Structures are given as C-alpha cells and as structure tokens.
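Bear in mind that the values in this text are calculations on the coordinates, not laboratory data. Computed from a predicted structure; not experimentally measured.
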Structure 1
Amino acid sequence: MSRTGLWRTKSVEQSIADTDEPESRLRKDLSAWDLTVFGVAVVIGAGIFTLTARTAGDLTGPSVSLAFVLAAIACGLAALCYAEFASTLPVAGSAYTFSYATVGEFLAWIIGWDLVLEFAVGAAAVAKGWSVYLATVLGYAFGDGVATTFGIGGLTVDWGALLLIVALAALLILGTKLSSRFSLVITGIKVAIVLFVIVYGFFYVKAANYSPFIPPADTGSPGPSGVEQSLFSLLAGGTSSTFGIFGLLAGASLVFFAFIGFDVVATTAEEARNPQRAVPRGILGSLAIVTVLYVGVSLVVTGMVNYRQLATVGPDGVSERKTLATAFADNGVDWAANVISIGALAGLTTVVMVLMLGQTRVLFAMSRDGLLPRGLARTGPRGTPVRATLLISAMIAVAATFFSADKLEEMVNVGTLFAFILVSAGVIILRRTRPDLPRGFRAPGVPVLPILAILACLWLMLNLTVLTWLRFIAWMLLGVVVYFAYGRGHSLLGRREAAETRSQ
C-alpha cells in the first residue's frame, strides 16, 4: 500500500493474498487453450456478422478491411500491455485491478465503472442482435412473420434477448469450466461458418467492386454530420465522416467494437491454473486468430457486391438492415445466407456469455475490495460468484429486453479505449515502481510500446462521434457520484489504512 485518500494503491502482494479468502475464492480450472477459446468466442460475433457490411456501406467502402487492420494494430499494442499485467497480477478484475495497483483507488473505480460500458452494455447490445437472428432462423422453420418482440402499451419487449440472458446466467453459475466447454463447441461452429464465408464467397468476388478502394468523401450524403459525425472530422473542419479518409478513420473506430473481448481473458486470470503462461497466450493467440478472419471476411464481402449495396440507408431514404448474409443473397445464394444466419445465432451466443462472464468478474473484484457491497463477492459451492452473476444478469436482461440497441456499439468502444489507455500507462508505472516483481510475460519496447498504444487508442477515440463523447462524460460523472456516496467510505483498503493509523 502507498499514498492515501483517492490515490491510495493496493499492493500486488495484497491483491494476490485476497484471492485466498475462503468465502470469495474462485476455482482454478482454466488452461491456455480455455482462455484462447474464450477470447475467440467473444471476439468473433457481432463485429464480423453485422458491423462488416454496415461499416463498408455507410463509412469506408471496400477499405473496411484496412479499417480492421488499423483497429487490430491498436488492439495489438494494448494486448501486449494486458499480457504483461495479467501475468504479473493474476487477479480477477482486469483493468480495474491493474489500475488499483498503479494509479490509485479513484481511477481504479472509474475504470471499473467504465468497464460496465464495455461488458454489460456490450452484452445487452449483442443480445438484441442475437434476438434478430433468432427471428430469422425461426422464420426458416415456421415461415415469415415470426417475431421475437411484442408490444405492451408503448413498450417493446424483446423476449428473445431475455431468453438468452436467463439461459446463459444459469450456465455461468454452474461453473466456468462448463462454460468453457460449451463455448468451445459453439466457437467451433461459428469459426467453420466464417471460413465458409471466406472460401465460398471468394468464387463470387469481382475485382471491379474494389474500385475505388477508398471512395471519395460524400459530402452530399445523408450520412453523419454535426454531433453524429466523428469528433476528429468536426475538429478538422470536415462536414461529414462518410467515406474518404474521415470515413476510413471513423470506420476503424467503429469496427474496433469487433475486437472487444480479448481483454475478457485478463478478467479470468485468477481462474487459470498457470496464469503466467496461460493468460498471455490466451490474449495474444485469440487476437491473432480473429484479425486474420476479419480481414479475410471483409475483403470477400466487399468483393462480392458493390459497397453501395451495403448502405443501411437506401436511395429512397428508407433504413435497411445489412449483414454478411446480404452479400450472398444479392448474388442469388439464398441457402448460403441462411447458413450464415444460423452461424451468427451461434456466434452471438458465446459473445454474450463471455461478456457476462467478464462483467461479473469485474463486479466481483470491486465488491471484494469493498467499493461495492462485499456480499456480492461470495462464491457458491461450484466456485463461481453466484450473487454477482445474478445481479449482472438482471441488469443486462432489463437493458436487452426493454431498451433500444441504437448507438450502444460506440458507447462500448469509448469505454474500452479508455480502459486500454489506463492499462498501457499502468505498465510504465509498475515497471518503474516495482521492477522487482516476477513477470511471466514482458511487453517489448517499454515505455515506447505502451506510449504508442495510448496514442493509438486516443486517435480512435477522437474518431468516435461527438454525441458518444457527451454520453461517456455523463456516465463518468455518474460514476464519480456513486464512488463518493458509497465506495470511498466502504473501501476495504481505506479501512485497513485507518486501522493502521489508529494502532500507531
């Protein structure tokens, strides 16, 4: 421990010691392979099945593949920092726990609050996408007209999303190892379908569809402008972020959503049998696999149809939903479009499950530290945090069942990028303050690499919309209020310091 008040830090030794408390001990069941499966399971989902086509049609054109590469570079830099931290401090909580050991309690709370945007809001957004695909698949079996929503008065109830959340909550309570096995089966199915998209779709690729690779800026389009355009575009004097360089950069910030989840591997570090080796391999391995698949899919889809056919707003101004299946349907391969819809349903299942797992572990870690009620950190007979899982599942279920998913992707992105910045800065700080700590993995090129990660994340944040920034600031201000109203006074670290002061 060092410093006091808002900036008091929790030592690495104390963080590790707290993992042995009998009432809040997590079972160590996971291998490097389990963690890689979790990473691939959560990353391959909404991004590849929904964002690819929409981003190409609305923002980037064929250069969506380049947007994926730019986002992957930023993720790769941050992933190396996560790998070092997780191998040094193998404790549940990911960026929250890392921040507590380096930049202090207040910023740790802020990042924990911020992770709600990444995991809980992300799970709700993806659950709604899952419900849409469920309606499509049910339509194949029972005919058109099957809906996964119904209205009560002026309220729309999404029963499909609710069904998914309830089922996954039960699975997570039964055990992390069981969740990993389920995830392995479903992940195998969706990776096979992604490979099918790349291989089968290749035969429908037309070189002409790649020209122009970066379409000229479309200032006359009904695309984003004002508070809906990217912050960088607004600051640089651009009138819109539809196509052109501004569109490419805005697209990179949006498809960043497709990579969200590899850091979930770090939240499960406490449950790994050999975290010093397993966690870095899980983080870096899953990121490498999904980057190759994303670039391959984006090249095939934009080669199959002209990017204008993927726009979500048609020439008549009517909004249309575009997915990977659209490219196959437009080429007359309806059966392939049906297969993709089934694959998306399977794919999104594991995305929601692992996001719920990540959010539960963050809440568990914050509760164990007293910043949230300590009762939420109690584990059940199967070594899982049952109370935390039930609370998080209820919150996600309400959001997914009753609220619209519009703009949730960007809210998730800004929260994740902020977390990446603090983790990258934390690596530099911990190298200087605790050079003696054993590190199972050492990020190369410190401090240059973490600084590049910070700059890359800041750059992507600048290319999110002004409205997203305003919502993010409002969420952070609410988090500050909650910390001073509850967390600061109930902090276990603060109480330990007070007891030490009284005994002197």
Structure 2
Amino acid sequence: MSSTLFRTKKVEQSILDTEEPEHALKKSLSALDLTVFGVGVIIGTGIFVLTGKVAKQNAGPAVSLAFIAAGIACGLAALCYAEFASTVPVAGSAYTFAYASLGELPAWIIGWDLVLEFALGTAVVAVGWSGYVRSLMDNVGWHLPAELGGREHATGFGFDILAFLLVLVLTAILVVGVKLSARVTTVVVAIKVTVVMIVIIAGAFFINGDNYKPFVPEAQQVEAGSGLKSPLLQVMFGWAPTNFGVLGIFTAASVVFFAFIGFDVVATAAEETKNPQRDMPRGILGSLLICTTLYVLVSIVVTGMQHYSQLSIDAPLADAFKATGHPWFAGTIGFGAAVGLTTVCMILLLGQTRVFFAMSRDGLLPRFFSQVHPKFRTPHRPTILLGVIIAIVAGFTSLSALAELVNIGTLFAFVVVAIGVVILRRTRPDLHRAFRTPMVPWVPILSVAASLWLMLNLPTETWLRFGIWMVIGVAVYFLYGQTHSRLGRHEETTVGEVLKRPGPGEE
C-alpha cells in the first residue's frame, strides 16, 4: 500500500504528457508576461490598506523593515519554485513538483489544497473588487439595489451581482486564450502600477521627517489568548507576540507576508511558457523584487505623511492624503485598487484551472477535464466549471471569515516545494537544472522554517477548517484518485506484461 501511495512520476514522463495533442497547452508566454502575471496578482488592496494598518498596530515607521523581512522569507520560497518550474516545466505548480519528488498521495494533498486556495482567493478578491466598484459608483450617484449589493451587510436576500459578473467575464477571457489574458493583464497592471507610482511620488512631497520619530517605537507585550480566534502558537504554548520594538518588526512581517502571496501562481503557467528554463526564474524572482520595492516605498511614504499613531485602519493611505489637505487622491487610490483587483482574480483563476487540469491529465480527477479546446488550446472545461462555481460562491457568500484559508494553503505549498527540491536533488542529480537554488539544503530548510512559523501564527480555527478540507481530500483520493491514476495503471500494465512473458522453453 505504501509503495503505491508514494509512487513518484518521472520528470521525463511529466514532460512527455504535455506533448499529447488532446492534452497539450499552447506555448505563448514570455518572461515579461510572467513578470506581469506576478506583479498583477501580488499587488492588490494590501498595498493601499495593509501598510498603514500594520504600521499603526505592530511596527510603527519600521513597517518598511517588516516588508523587507517578509520579502526575504518569500524570496527563499521563490528560489525553490524557480528551480522546480525551470526543471519541470509542466502545469500544476506545487502539485506537479510534489508528484516528481514526494509521491502520489502528497501530490494529491497539495493539489487538493491549491484548488481550495485559488478558488477561495478568487472569490474573496472578487467580493473585495465589488466593494470598491460600488463605492466608486456611489461617488457619482449610481446605486445598486440592496439585494444586489452582496451578503456582507444584507439583512434578507443578498446577491453580489458585480462579483458574480466579474468572475464570469474573466472565465470567458481565460477560455479564449492565455495570451489574451496576458495582454489584458499587461494593460491593467500598467494602470495599477502607474497609480501606485503617482501615490508614491505625490506622497513624497508631503513627508514630514518628525513623523518617523521614533522609527522603532517602544515594545508592547500582547496578552496571550486561548480561543479559536487566537494563533495556534498562543493556544499551544501560551506565547504572545510583541508589538513594536525590534520583535514587533517580525510580528509585522508575519502579517504583511500575506501581501506577497501570489508569486507562486506564476509557476502554474510553466507549460504555456515559450522558454520555461530561462523565463520562469526571471518571472518569479523579478515580480517578487518589483513588488517588494513598491511595498517598501509605499510604507515609507504613508508613515512619513502622517504619524503612525494617527493612521486609520480601513483606508490609511487615502486618509493620510486627506490629512494633508489633498482628499482627491483618495479617489485615485480607490480607482487603482478596483482596477488592480481584476488581474488578481484572473491570475488566481488561471492558477486553479491549471492545477485542476494537471490532476485530471494524471487521472486523479476525471480525464474529461484535461482535453483542451481544439481552437484556443486552453483547458476550457475545468475553466468553465470552476468559473461558474466560483462566480456563484462569490455572489452568495460573505467570505471574510474564510480568507485565512488562502494563507495557510499557500504556506503549506511553500513547505512542500522546499522539501521537494532537497529530495529531487538526491534522487535525480542527473536532471538538467537551468536554474539551481543556491546553498541547498540550507535555503530550503530556512524556507520551511519561515513558512511553518507563519502558519503557527494563523488562528486555530483556520487550522481546523484546513484539516477538515484535507480529510475530505484524502477520502476523495482513496475513493477515486488511487484507482484511476494513470501512473498506477501504467504500473499494472507493466507488471501484467512481465507476468505474461513466456518462460524458457515455453516459446
């Protein structure tokens, strides 16, 4: 039993599967496209909200150092992703990497995890986008009926029509082709980055040096909790994080880390990249470097415009401009956030469909979903199925309480990929690696440690929900995936052929 659960799929076989005519994706992406995808999914509302919120509650002006620390932690994981994505340029990201190094059951578990992560992330972001658009509509006197404004504040029937329509439109774009998706993303990301740069440059003129004093505020101990809302670390050991001071910088880093989530989605497009060995590392590492720089600059500007103790929680950057007598920038920030979230939704949806497609092509999900469109060469069936489901979920559900599941799913994937790099280096040293993670095994070990630390800082109830989803996933694997696995059937065929071979003198 254990030998079948941990059977690995050879890298050569994974690459060979991508050449099957009915299951082959079109290669059309460049390093620039991948970098744009990465920037498009990482830069979201966090840059306009999280920077000021964490400065006020956790780190003060030193929040810029927290972003640097979080960027380094993400960089460790990115180095591992870059090696795998250039060595195994196959759709599926962490799922495919795990199949090549850890085995079938771990691969299924991480694939099941990624399906939830990307689906929930798409729905959450779509609801957030809807909120920004409704706010902009209200500013010009256009008002949606209360019944179509979502579930967040609904007392009776509530349906978020804007979130629902956004996901359906993005689904249609992804069906038509990933190159079209890249072009749309490029335009939207250009607008989004332009708005961010306007905010940074304009805000620099309103910086008051006195607002940086003290740069590292005096430490404040936080009272430990014990309920399901408390971090697992507190529940297990009674340890509470410290706000402000030097340790407060690392507390802030554990919070702002989640503003970086998304660069791993770039790896799901490896199979659709023209030159993945060269372009995947550039896309993954390049997008992370750009986003880290933008986050640090925004955090320096917002804490310089207004003293950290006076920053608002809901819209700190917009309110900082209001405090300096320039309220019209608030509208610019809202527009930038609304436009930017469309790309976040699109790229998360793209990532999910590619993971689903890869699992289907391996037989762990019905093979019906791994046939590509004859004209567009896209996985249209899982794209349409998942797009419609996510659109309905986004329309009917208030998902704020479940958002942490996106975070724990991503961190779990980081752990698996880092471990996989070490294992594949030992089991397949002969593989050509266009990009090699430096200082193996130390960089992967540091990546695992950083990811586990951040996971322990998530609420206990998030761990419980994650555990329930994983139990369901394991049940689905044993009921369907294990018996329909193409790798398993290939092994059975090979064994059968050996048993049927005539012995000496029987020919």
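General remarks:
- Volume of the Cα convex hull per residue in Å³, for residues 271-422 alone from the coordinates reads 192; which among 1, 2: 2
- Which entry (1, 2) yields the derived value 96, 48, 44 for Cα extents along the principal axes in Å: 2
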